[in-house]
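Take a look at the structures below.
Just so it is clear, none of the values below were taken in a lab; they were calculated from the coordinates. Values in this document were obtained by computation on a predicted structure and should not be read as measured data. Cβ atoms are built from the backbone, for glycine too; each structure is taken alone.
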Structure P
């Protein structure tokens with residue numbers, strides 16, 4: 001089909017009819033960015049949808065840009081505190097890292113992300129300079145409008161909207177907008193990264209973006225591959241997540257930390273999209289239904305969760321306290337499975353089981369109640 005051009009409409013197509021005149025804008029898709037965006041809720045094209053009028057002074061940034069090169073980057077070395085004991089102690093995250101949050105539906109993935117945003121309130125209030133403040137961008141992809149409204153309420157009640165931007169492409173929005181939203185949010189986060197500031201971006205969730213992209217690609221007659229996804233679905237996520245980086249001192253030392261969320265079906269981490277995103281990111285936090293229903297919340301499976309670069313950014317004190325606990329927890333879960341069969345356990349195994357049971361209780365904490373690092 002060399003003579004055909006596919007056209008995608010970013011928005012409602014109800015008013016379009018045959019014979020309408022089409023004009024080009026002569027520009028590539030761009031979105032507003034800057035501090036004027038803080039506290040606002042916008043759609044995938046950066047148009048405010050919170051009913052609070054137009055945006056004040058802002059610059060416009062391209063939605064699709066190349067990720068920073070190797071020379072412009074620096075290794076991750078500053079901690080990004082989430083306020084969750086289980087994460088900060090066992091799978092620490094650094095500024096500029098990409099950490100995947102993966103798990104079944106209703107296992108508290110979004111809660112981990114929201115707690116991280118809420119925790120920045122106390123971190124930012126202590127910040128002495130602009131370079132310590134962490135701004136947050138939350139991208140809601142394919143979620144219900146009621147869920148987004150609920151999130152806005154939670155953030156505004158905690159006074160967390162003042163340092164946050166919400167980009168919403170809800171389930172009622174067309175697929176092209178759900179596909180575009182993560183890139184728009186990323187462009188807004190890059191404003192902070194490129195101006196020597198720090199930002200955190202949450203994509204909730206990328207499996208819905210992949211589904212929207214599949215829908216779009218099939219309508220554009222692209223050849224389908226595995227699970228009917230197009231061949232470039234890996235590139236869809238890799239070019240997005242590579243834009244989260246820690247910049248070198250020569251280029252302003254800013255950072256963009258990404259927390260993409262992926263929803264699995266029945267705990268299947270080996271499906272197509274999860275296996276694509278896991279190698280792109282610098283580690284993953286796995287949440288499990290079984291743990292959630294056993295009352296272990298946040299329901300993080302410590303054995304499967306890793307942080308590949310975060311340990312370099314962890315605080316020295318935290319390292320000393322939690323150095324061996326990850327291994328002990330993993331061993332406990334292994335031994336606990338066998339301990340159900342046998343009754344005559346040796347003293348060492350019994351000690352491991354007792355310690356493991358106590359260690360399991362330590363990271364538990366209620367939702368939307370992040371703890372400062374001292375506690």
Structure Q
């Protein structure tokens with residue numbers, strides 16, 4: 001009898017946890033309707049939406065009116081950026097950002113705007129000196145990197161970003177919320193993006209938290225939903241499930257971090273030195289600066305997609321550096337920004353454990369990685385391609 005598969009791709013999105021799925025199912029069974037009507041059913045839906053918004057506001061210590069629900073984190077980033085950045089404005093970002101953020105930067109540049117890249121270290125950490133002489137630029141940065149696992153120095157960023165700045169600071173906190181307690185006022189952000197799927201919540205829902213003095217320009221005009229910031233009927237069950245997932249994440253954060261660190265210890269001990277398997281560790285070597293449960297490597301002897309496919313065949317579900325770049329044969333821009341060669345940048349993989357993984361799974365995952373790397377490298381040496 002074959003061993004059960006191991007899911008170790010939580011940085012791409014965790015399965016919806018039981019409590020959240022049960023709430024979501026119950027709301028759909030109850031037939032929650034449009035929250036913008038004038039009848040009792042609509043008032044109940046509005047009350048649930050208001051409760052979800054208030055719950056997120058309480059977690060991040062803002063007022064409810066500062067929270068705007070969107071359909072995805074990518075949409076929230078686009079909404080914030082289009083509201084703050086003029087066509088001729090300057091955007092500050094890094095080459096190590098999530099592909100969605102880089103796509104927004106590329107679009108701005110193609111339209112004639114200026115994009116300046118903040119350099120990063122070999123571990124993906126920001127070199128923040130580039131911010132000192134850019135007082136009017138709009139910043140677009142992720143607090144934690146899903147591809148590299150890098151947890152950035154947020155206090156240092158805030159110290160270099162003047163509060164009187166006429167520009168804006170847009171922070172992507174999608175990966176960070178699970179491991180960090182974030183108070184909006186302490187981030188220094190003008191806008192903070194949070195998502196659901198990385199928190200064992202449903203996909204298709206996210207939120208933008210904005211400073212109270214900022215006016216959002218809707219990407220999709222509509223009937224005045226979300227205070228006129230986003231057209232379209234609000235997805236009440238998704239919003240309620242999202243808020244519940246955030247509450248559970250915040251309540252269990254410290255215990256989950258300890259569990260993920262134990263998983264990482266078990267994985268590292270079982271795997272041994274990555275170099276012995278032809279792998280180069282990417283991202284921070286120091287776990288205190290890395291997302292808990294996150295492991296990333298690069299190989300110069302195989303494509304990341306081929307490694308992912310081989311590991312999948314062996315029963316281990318992981319991804320290349322980012323699930324959004326799976327299927328691409330191009331070098332990872334994030335790995336290249338950290339100084340890796342083109343071959344290494346094409347050979348990135350990411351293993352990310354979650355709350356539901358066990359110590360035994362972490363140890364077995366390491367054994368699968370070791371065996372798969374050995375098999376593929378042997379086949380490369382003998383001229384036999386893996387399938």
Structure R
């Protein structure tokens with residue numbers, strides 16, 4: 001029994017792997033084949049995907065009722081069904097397909113309905129495979145603190161209508177999850193290897209919860225979950241060239257104010273205010289690229305720094321215009337201090353960008369390593385009967 005206060009992934013995985021109910025709990029193994037990601041809508045925090053979802057489980061042959069002259073398996077023939085549900089799907093196309101298949105546990109050969117209960121049949125326990133082809137929209141909370149060097153996981157969450165004491169979900173040991181090489185055709189995003197998040201595979205402290213809370217259900221029951229987390233990273237060149245470079249130029253052009261005579265306060269103010277309006281316009285452009293978020297992105301730091309620079313510049317030129325400064329010493333000091341601050345911001349952005357790019361590359365490489373390690377063990381599991389388990 002998993003208590004509410006110990007509902008994190010570590011305790012849940014340990015309970016499923018070593019708990020008392022593991023002998024009676026059904027293991028449903030799932031896998032995906034992602035055909036394509038049709039659209040990624042960052043502003044509305046959702047994405048549309050077309051994929052095949054596979055589920056397989058062990059079943060006694062006598063629990064499958066075959067109707068006479070049946071040429072294919074139907075849902076009504078099976079005494080038990082995992083009743084899979086998507087956790088974050090909110091819109092689904094009615095045009096989808098589903099089918100069942102029964103295979104031998106000995107050699108993985110397909111068993112026709114007419115052969116399952118024949119007199120020559122030696123099948124007592126079989127493997128049931130269910131496939132569903134869907135096209136649907138899924139919710140996703142995009143993390144944009146590192147924009148435009150952000151990396152996102154597009155999660156497809158799946159659960160069962162049976163509680164965690166009855167059904168455990170994991171990724172298939174024999175049919176690996178795959179993402180088509182042509183799944184994403186985008187000038188904005190680049191696809192990398194996904195993560196497979198389940199209790200006996202790849203998960204960490206930051207992974208979505210693999211066990212639902214009791215408050216998520218009207219009955220108070222808790223349900224096992226698994227996630228396909230498709231990894232995508234933003235190509236930052238568009239933002240860098242069309243926003244950041246221009247913002248840097250606007251910041252430098254603001255210093256043209258100091259070329260005017262300090263006594264020409266009106267001309268100086270007009271120059272600064274014109275560039276302030278330009279900066280505000282760019283802020284509106286970048287805001288339109290993102291959802292309503294409660295934090296500041298890396299790009300926002302530069303834009304707000306440009307606004308702060310121009311505000312400080314406006315204050316300085318007003319002060320200089322009202323003091324006796326025949327040698328323009330205070331004007332020169334304002335130019336140097338503000339110029340050093342602006343160059344410092346740009347250097348910080350360059351260093352931060354390089355750090356985020358390198359960190360993102362390392363994370364993608366780690367995702368690739370874990371995914372291929374999981375896939376390798378999945379391929380070996382049918383022979384050796386082992387599976388990858390996160391070290392604790």
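Supply the structure label, taken from P, Q, R, corresponding to mean projected area of the Cα convex hull in nm² with the calculated value 25.1.
Answer for the origin of the read-out: R.
Out of P, Q, R, choose the structure whose coordinates give distance in nm of label points 7 Å out along Cα→Cβ at positions 94 and 302 equal to 2.3 when calculated.
Derived from P, not from the others.
With distance in nm of label points 7 Å out along Cα→Cβ at positions 142 and 222 computed per structure, which member of P, Q, R shows the largest figure?
R
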